[in-house]
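These are the structures, in structure tokens.
Taken together, the values in this text are just the output of simple stated rules run on the coordinates, not laboratory data. Computed from a predicted model, the values in this text were never measured in an experiment. Cβ atoms are built from the backbone, for glycine too; each structure is taken alone.
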Structure P
Amino acid sequence: MQSSTDLQQLLRSIDHKSYPAYKSLKEIYRFPAYTLSIDHVQGDPFASPSHISVQVPLKRAGFPARCFNSALTRTALADYLLRQFAGQVNRFSFRAKGSGKSGLISVSQCGPEVLVRSACQVDADMQTGFVTARFCVGFPANGRSINAKELEKILFDFLPVCVEKSFYYRNLNAAEVAQTIDLCEDQDAIRKELKQRNLVAFVADGAILPRESGVSSRPMKGAKPFTSPERLRVTLSLPHRGTVTGMGIPQGITLIVGGGYHGKSTLLHALDMGVYNHVTGDGREYVLTDDTALKLRSEDGRFIKDVDISMFINDLPNHKDTSRFSTEDASGSTSQAAGIVEGIEAGSRVFLLDEDTSATNFMVRDAFMQRLIAPDKEPITPFLERARDLYTQTGISTVLVAGSSGAFFHIADTVIQMDSYAPVDITEKAKALCREYPIPETPVRPFQMPTSYRIMTSDPKGTGKKRDYRTGAVKGEESLKIKLQGKNGFSIGKQTVDLRYIEQLIDSEQTATLGLLLKYAVEKMTDSKKTLPEIVASLEEQLEQRGLVSFFEGRYLPDGYAIPRIQEIYSCFNRYRRA
């Protein structure tokens with residue numbers, strides 16, 4: 001490790017030299033209040049910016065001991081600090097001048113959800129650990145000549161101010177830090193209460209569910225605060241906020257109904273996002289859903305490989321085996337059937353569905369259609385006839401938004417009507433109407449748990465070619481490369497993994513991690529012909545025990561990565577066409 005004075009001398013020695021001379025700076029430097037590591041230097045001023053990290057000793061940062069009570073509180077603290085750092089850094093970005101990306105200082109930008117991010121991490125040990133922040137800097141140049149004076153300005157004038165104001169407790173708002181930890185512990189308490197009370201979700205009275213717009217996650221100004229129906233109201237005692245009331249959605253089958261534009265989808269979207277903790281001011285801080293809940297929809301054209309969809313689809317006219325179903329171009333019904341089976345495999349305890357984004361023929365067959373088309377001519381067992389089995393046989397609850405078919409009322413345990421964004425419990429009314437308007441019972445195939453068949457192999461087409469363990473390359477092919485396509489997917493080698501319809505994937509940094517995990521699995525874990533659940537379990541264990549850095553094989557850990565849920569890992573791997 002060198003000193004900050006050594007760094008200054010190096011900068012002055014390479015001033016005006018050719019841009020590649022910047023690479024001589026790659027080193028760790030000791031500053032008075034932190035250590036600075038130049039982890040990667042960009043090749044030219046127009047390339048992706050250089051990767052920098054700083055480490056502040058926790059002993060000097062001075063945060064209260066309660067911030068380190070658990071992994072959850074450390075994640076909440078890291079999220080808070082990253083937001084503070086981003087606010088400071090944004091004041092200085094591009095204030096150093098030059099060509100291309102010169103002077104850029106970029107930090108991960110957080111949404112309202114709290115995620116585990118590589119951009120900021122807080123160690124568990126207060127005495128020996130660190131706060132580590134990772135970010136990018138565009139090293140300044142004039143043309144392709146080094147402008148070391150401008151980089152010196154960034155590293156010695158701007159950065160110390162940002163670090164000092166962001167990572168030292170004495171310079172932060174103590175009440176905000178306490179509020180961050182309090183909220184995290186209250187949210188954790190609610191999640192524990194969900195399990196103890198046999199609930200799948202909790203929506204607090206006073207929550208603001210509508211968002212500003214379809215492309216904004218900010219709460220809508222002037223929106224009506226949520227008020228729970230009396231029969232569904234539960235009272236929780238939280239460690240910091242105290243008594244909180246709100247709507248508890250019980251396990252079983254819950255139907256959300258109502259007229260158009262009355263808030264059905266708004267409530268469901270809040271439940272979708274309730275698998276994550278939210279920050280203060282979002283309006284959904286106390287809207288929490290079972291963290292395994294999975295939003296499902298139809299995906300025409302998606303790839304399916306070796307999925308047992310026989311609980312829903314059988315006796316296809318082409319005699320295709322649906323107990324081990326594969327297709328390059330799924331229909332709406334087969335894609336939704338596969339999504340449910342894959343969700344069971346991923347350990348989801350709640351399915352969230354909206355009739356508007358579901359395949360109609362997969363969800364329900366009305367009485368007229370049942371009489372017109374003989375049962376032996378219809379290969380689909382609709383979700384309507386399987387939802388009860390899913391709950392009684394596997395313990396998986398369903399929350400369904402329905403707007404057109406009354407048949408769903410007959411399977412519902414709880415019915416919530418949204419009326420001008422206010423929930424009304426109409427369960428008893430709906431059950432009375434069901435008795436007046438019964439639907440004919442139809443014979444249904446016995447329920448049978450699906451079997452997992454998918455094997456990830458390095459030789460998916462049986463060519464006999466093996467993927468090189470170190471490079472991931474197959475002879476005659478290029479090494480696998482990942483190219484991120486925002487939040488919606490990525491390319492791996494020549495294949496594209498389409499994640500547009502994974503609605504609980506909320507950040508491009510999660511997508512980046514999915515690409516990283518898939519590349520690692522294909523290159524390192526496929527020769528043994530492990531099943532998909534075995535591979536995902538192994539990856540999850542590695543993440544928990546060794547962290548994201550272990551997937552970079554000894555190289556530095558960059559910013560730009562966030563940990564996805566196991567449900568999204570399954571969703572990603574199941575959409576990879578190669579293996």
Structure Q
Amino acid sequence: MVDSDGWSAEVVAAVRKFSLQNALEYDGAGQAGSVLGRLLSEKPELRTEAKRLMGIVSEEVAAANTLALEEGIDAVRAELERSAPEALEREKHSKVEGLKALPGDTSSVVLRFAPNPNGPLTLGHSRGVVINSEYAKLYDGKVVLRFDDTDTKVKPPLSDAYQWIEEEYGWLAGRPADIVVRASDRMPIYLEYAASMLADGHCYVCRCPAAEFRSFRESKEDCPCRSKDASENLSDWKSMNDGVLVEGEAVVRVRTDMTLPNPALRDWPALRIQHTPHPMVGEQYRVWPLLDFQSAIEDYAQGVTHIVRGKDLMDSTRKQTLMYEKLGWEYPETLYWGRVKVHEFGGFSTSSMRASIEDGDRDGWEDLRLPTIQSLRRRGFDARALRDFWVELGITQKDISVSMQTIESLNSRAIDAVAERRSFVASPVRLSIEGYESVAVDSPRHPDGEIPGSRGWVLGGAIYIQKSDSVSSSLRLKEFADISISDSKADVESLDRSDNRPIVQWLPEGMAREAVLFMPQGEEIAEVEGFLEDFELQVGQVYQLERVGFARLERLAQGGGAELVWLHS
């Protein structure tokens with residue numbers, strides 16, 4: 001049995017299977033190139049039919065993506081389970097390969113991603129978004145996006161960052177967070193728990209100077225404040241909240257054991273006085289929880305079952321576990337990862353980046369030299385590349401150093417099939433060309449035919465080539481002719497390729513629009529001037545520039561020049 005295009009039912013079923021599988025993996029954004037690759041890997045005998053296969057592959061990919069868009073991703077999963085359950089199992093398996101199975105009870109998984117909104121998300125933050133959202137997807141669970149914004153002094157929140165982060169989370173995860181919480185909105189809950197724990201003797205107000213308490217902690221001695229009764233602690237607590245006691249005069253400590261082997265766990269601080277106004281709630285509160293206390297309370301309140309965090313926060317787990325034991329709560333299952341250093345960026349400190357912007361060393365959060373999600377999106381990175389990167393890296397406590405080239409290769413894989421080709425000629429040299437003024441030249445939108453159609457040029461009397469190419473006396477103009485060069489003139493020697501002369505990108509004079517390509521290079525941003533092929537340009541689109549690399553068209557002046565930002569080669 002064959003379909004109208006002559007394909008057997010077996011081939012049609014295979015294409016449909018991989019289309020559904022790809023749509024499921026990429027949340028309704030499946031790609032024909034990826035599907036074709038899987039198909040040819042399973043059925044190598046079809047390789048000679050690759051170009052003809054693109055027709056049915058494109059149709060089935062479009063159908064699968066439409067199903068996801070109109071009826072939801074669960075409808076895609078249900079259709080795959082009905083028609084090709086073995087592909088669904090492989091899809092689940094591929095997700096687990098990079099992510100170890102969650103420990104403990106996974107019947108109702110709740111995870112959380114808890115950034116400080118003192119700036120937008122960075123490449124480092126993207127790990128938390130991806131890992132937590134992928135686990136939630138795998139276990140049909142939920143993710144709480146929690147803004148840990150109770151530090152108004154050292155890392156003050158940025159009012160715009162809340163919306164930035166919420167939108168960036170959705171872009172990275174492929175869907176919005178299930179629950180969004182601002183810690184600053186829930187201050188009454190934290191203060192109520194603090195008062196209750198003071199009344200029950202689980203906490204006490206310590207008025208020792210910091211250096212004095214440090215000596216008690218190091219010598220494993222109780223500080224004098226530890227012996228106060230509940231009424232005295234509650235009186236001091238009221239003075240803290242009324243503003244009678246000022247910053248540095250008192251902190252609330254969780255009563256643990258001053259002889260514990262780990263000094264960090266000995267009567268750790270839970271709340272402190274902080275009079276700096278908060279950008280969202282103003283001067284409403286004078287006492288604010290420290291992160292370990294606030295996070296512990298909020299994890300319990302939201303029913304978090306699993307926490308994935310850096311191994312540098314193991315002491316936080318230990319502190320919070322001691323507190324949970326006092327309150328009779330069960331602590332969430334916890335997994336840890338090590339540090340990841342990206343060679344080109346080093347660290348991902350939001351505070352240092354914010355300082356560099358405020359000092360004028362960087363031009364906003366979208367600066368091409370910064371590892372922010374805003375910058376990566378501006379350059380044209382695809383969220384799938386970041387998801388694939390972190391899932392393939394998985395969860396390991398080993399510290400790892402990687403290059404951006406790893407992410408770039410994944411990004412190439414994600415966008416190559418949908419990136420139209422354009423010609424960009426840097427430092428252009430004009431060459432007159434005679435006898436071909438009305439000749440039409442067609443260049444494919446995509447060399448493998450994954451994007452149908454061509455770019456039509458009419459030659460005219462002159463062309464532009466790159467200055468670095470003009471040193472050769474003979475060249476092959478891509479998709480057109482072999483030429484020889486002398487005295488700013490190009491002579492056509494053959495329309496067919498006649499030898500091994502270099503193939504170069506070029507532009508007819510009538511198709512050349514002035515353009516600048518902005519390329520981050522260490523501490524500088526190079527401005528490469530040239531001509532961009534003026535054919536159906538769309539702002540925001542990523543193009544693969546012939547022999548140059550991927551770039552995103554950022555601006556297009558009416559009747560004027562274009563500005564592009566460099567993505568990668």
Structure R
Amino acid sequence: MNIPFRPRLVDALKGYSTKDLAPDLIAGVTVGIVALPLAMAFAIASGVKPEAGIFTAVIAGFIISAFGGTKVSIGGPTGAFIVILYGIGAKYGYDNLIICTILAGGLLLTMGFARMGTMIKFIPYPVTMGFTSGIAVLIFSTQIKDFLGLRIEKVPSEFVEKMKVLFENLGTVQWPTLALAAGCLAIILFWPKRWQRRVPGSIAALVLGTAAVALFHLPVETIGSKFGGIPQGLPSPHFPSVSWDNIQHLFQPAVTIALLAAIESLLCAVVADGMVDDRHDANQELIAQGLANIVCPLFGGIAATGAIARTATNVKSGARTPIAGIVHALTLLIIILVAAPLAKYVPLAALSAVLINVALHMGEWHNFTRLRKWPGCDSAVFLSAFALTVVVDLTVAVEIGMVLAAILFIKRSSETTQIMAVDETTETEGSQHSLIGKEVPKGVMIYRMMGAFFFGAVDKLESILKREKQEPEVLILRMRKVVAMDATGLNALEDLYEKLHRKGKHLVLSAPHTNPLMVMEKAGFIERLGRENVCPHIDAALARSRQILGLPPARSTDPHFEEKQKLEAVRVELTNALERVNDVLKSPPGTRRGD
């Protein structure tokens with residue numbers, strides 16, 4: 001088995017020079033500084049201590065850059081996980097949150113080694129954008145308490161209950177906290193773009209907010225007053241106790257973390273590809289994400305994935321290789337080794353302003369104005385995913401969103417499948433496939449099938465045949481444009497054959513495409529039907545129907561008619577044979593006959 005394991009760092013180091021190092025160093029230091037307030041804010045909002053976010057940014061940032069499948073992606077804690085991690089921690093406790101994250105890492109590793117990276121792109125756009133906007137609303141709701149300085153002992157994790165408790169306690173607003181938070185948010189939103197590259201707005205808000213607290217002795221809550229500060233250095237690894245009972249309960253939330261991490265990281269990789277004109281390795285990226293989510297929790301970290309905003313900052317700062325991501329991790333490590341004691345002065349109001357800015361930019365708000373321009377079904381999927389994420393749970397939102405999207409896909413696929421009776425007056429196909437000028441014997445009925453003959457379209461065939469007042473002696477199904485068939489479609493054909501056979505009627509297939517032909521061949525249906533009743537083209541099908549009815553061969557005005565029939569039959573047989581050989585050659589080693 002060819003296991004995908006080739007980090008992009010290996011390719012980047014080939015021919016790497018000091019000329020490449022300079023922009024990577026500048027970008028890495030820049031994004032490391034940007035990541036500092038975000039890492040602390042994400043951790044606090046997730047219900048853990050602020051250092052957990054920094055530890056995650058250091059460890060996951062290093063692993064994802066060193067072992068990932070992209071050039072410039074930055075890994076670490078992200079806002080998408082806030083609600084999930086907070087809910088798991090509140091329900092199961094911190095130790096079980098660690099186990100859950102490790103399980104998610106194992107699932108990501110499995111997905112990477114199983115080459116499932118490309119499957120993530122099949123998640124429909126309305127589902128992804130729906131739950132992304134829902135997460136943005138939830139992040140905003142988690143910051144109302146710290147932004148307003150509300151005096152609440154414990155805020156519920158459920159959205160409806162949370163909003164009820166927040167509304168009931170609006171009378172406890174602390175005006176110094178609100179003023180500080182509003183000032184920090186204004187700095188972030190209106191920070192001049194020309195300064196953004198050198199000094200990001202979030203860092204300016206954090207520094208100025210902290211300075212305001214120190215100079216004016218504002219009575220606001222800080223990291224020091226709530227958490228006691230941040231330790232200098234990384235902690236020793238901690239292995240939580242594991243029991244089978246816990247794992248059973250934690251598996252579903254672990255799947256949610258793994259799925260969200262995969263979606264976020266690969267979306268981030270796509271964004272990075274577009275910015276640096278590259279192409280990522282999706283499976284390798286999942287492997288790196290899996291490693292990061294297994295290792296991080298052991299050192300006090302939380303779930304991690306690719307961070308789109310920090311990746312964009314990395315690219316705009318001049319990053320060229322994964323070295324920039326490694327420098328970003330080392331920058332954060334140096335900060336906690338040198339400046340950790342200063343973190344205790346950082347006000348929570350400033351961090352809440354940072355997260356509210358994240359929520360405002362994370363939400364796909366423009367999609368709400370586009371809903372009336374979308375197909376109604378897609379709008380329904382988007383709104384369902386959004387509402388379920390906010391009110392119920394992200395897991396439920398993704399599951400129901402995917403089910404709805406799948407149902408809509410089946411519906412649309414079935415709508416493209418056409419089954420209709422044809423004769424000389426309704427013929428639309430040209431050249432040698434046309435019925436025009438050909439004699440259709442009495443007692444013969446011809447149906448043309450087009451599209452995919454899947455379970456969503458089977459009822460069309462049954463409905464059309466039921467409308468016929470009299471069954472034909474010979475039914476010809478023209479299958480030249482049936483590109484695929486599944487087990488339900490095969491079963492419908494088998495039922496049709498049995499029904500006709502019991503009444504002494506006959507079924508003839510005309511020009512079945514390779515995929516349907518191989519499905520029928522493998523199931524043994526061709527043997528039951530009779531190979532003589534599978535014809536390479538409509539002329540042969542009409543000739544077979546005359547033979548069944550005991551009629552003489554049809555006359556043709558074309559003097560080369562018989563030669564053309566023979567040539568067409570040879571061509572179809574050769575095409576089918578070549579496609580079968582190609583399918584065999586594509587099959588995995590060990591499954592071919594003779595291996």
Handout entry: Structure from which -11500 was derived, helix-only ellipticity at 222 nm (-39500 (n - 2.57) for each DSSP H run of 4 or more, over all residues; to 500), options P, Q, R
Key = Q
Practice task
Work out which structure the value 3.4 belongs to, where distance in nm of label points 7 Å out along Cα→Cβ at positions 117 and 149 was derived from one of P, Q, R.
Solution key: P
